[in-house]
Structures are given as C-alpha cells and as structure tokens.
Structure I
Amino acid sequence: MDVRDGVLPDSIPHLVSQLASDARDVAQAEIALAKARAGFAVTRYKAAAIRFAIAGVLALAALIALLVGLILSLATLIGPGWATAVVIGGTLLIAGVFALSGKSALSTGATE
C-alpha cells in the first residue's frame, strides 16, 4: 500500500486530490495549446500582411509608371505642361469619384 501524506491511495480524499491535479494539468495543457495556436495564427497573418504590403507598393509603382507614360504620350500632342495638368486633373477626378462613392457607402451603411 502506498501512503501519501497519511491518506490511503483508494480513499476519497486521495481520489478528489488526484482529480483536482488532473484537472489542473488538463487546463494547463489546453492553455498551452491555445497559446500555440494563437502564435501560429499571428505568424501566418503577419506573413500575409507583409505580402499584401509588398503587392500594394508594387501596384502603386505600376500606377505611377502608367501615369508617367500617359503624360509622355500626351506631351507629344499637347505639350508637357498641359499633359501633366490633364493627367493630374483626370487622376484627381477619378479619386474624387471613389471618395464620394466611399462616403455614400458609409452613410447608407450607418442607417441600416
């Protein structure tokens, strides 16, 4: 017979103590698992966010190259100053349309 702290191994206090110890071990294991899963998710989302940022920077560079090309193409027809003004005006007009569209989407979404 194994006696621990003066309590018999098959006694109810021993079994309750063992149950509490096992429950604590399970809870600690579940917490460790949750932390591991959260760490994995954070790492995965961080890598995805970095890739999205790189894609955004490259897309912006492509847009700038497109606008410069448009200015150079128009410069042969209407001159460099006017070509720059036309491209900037057109770009600002498109940006304004998107801004107003976003504003209306927010205002209609707030009333729902």
Structure II
Amino acid sequence: MTPFDELERGDIIWATDPLSEKGRPVLVIGTPKFQSHGVQLITALISTKSYHESALALSDDDYEGEPLGEQSHVLPWSLVTLNSAVDVDHYLTSLVADRTEDVVRQVVAYISA
C-alpha cells in the first residue's frame, strides 16, 4: 500500500464513499499539505455508470498502470476530500498525466459554471 502522504495527482485509490458503505474508486486530483493538518487528498468519484453528459469516460489508454476492471467514468461534480489514511483502503492504479489534467480542467469548468 502506498502511504497516504505519498499518493499523488493521478493516482486511483479505493476509498471511503460518502454515498454508501461499500467504498469506491476515486481519482486523486490534488494533494495540498497544511502545516497544522497535514496532507488532504482532493478526489473525484469514479463510477461504472455515466449518469450525466459531463461524466468523463476512461479508456484503457488513459491508464498509466492496469485499467480498472470495468468501463469507468470520472464524475467531475462529485468531489470528496479525504483527511486521513483511515479513509483509504488501497492503491489501484493511476492515470496518465494528460488525462488527469483533462479531468482537472473539467472539474474547474464544472464548478466555475
């Protein structure tokens, strides 16, 4: 397992899901570190359902490592901040830098609208 404070933008991890008890994959899009709080992981939820035209489909070429087992979509409107290693179960894979930046641009566009 990658230590919590060593996770990076583009990593996909299995983490606590605020919408269910099962957990889910999330994409790390930011890793700010605060003097009094430590590292926080800003993440976007990943789903096998697209839900919305703004969901970003991931293809096998988008992964730096092994792709997730099913067709997956990043949900740029569903952001979760993880504050503790307790919230992270394990590292899954990562996205290539260009695709990660595409996701970040979509998140910014979505919340700036």
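No lab work stands behind these numbers, since they all come straight from the coordinates. Only a predicted model underlies this, so the values are computations on that prediction, with no experimental measurement involved. Cβ atoms are built from the backbone, for glycine too; each structure is taken alone.
In terms of percent of Cα pairs over 17 Å apart, which of structures I, II is highest?
I
Suppose you compute distance in nm of label points 7 Å out along Cα→Cβ at positions 32 and 88 for every structure in I, II: which one lands on 6.3?
I
Among the shown structures I, II, from which was the value -4500 of helix-only ellipticity at 222 nm (-39500 (n - 2.57) for each DSSP H run of 4 or more, over all residues; to 500) calculated?
Working through the options, I get structure II.
Supply the structure label, taken from I, II, corresponding to Cα extents along the principal axes in Å, for residues 56-103 alone with the calculated value 37, 24, 10.
Label of the originating structure: I.
Which structure, out of I, II, was relative contact order in percent (Cα under 8 Å, 6 or more apart) calculated from, if the result is 30?
Of the options listed, only II reproduces it.
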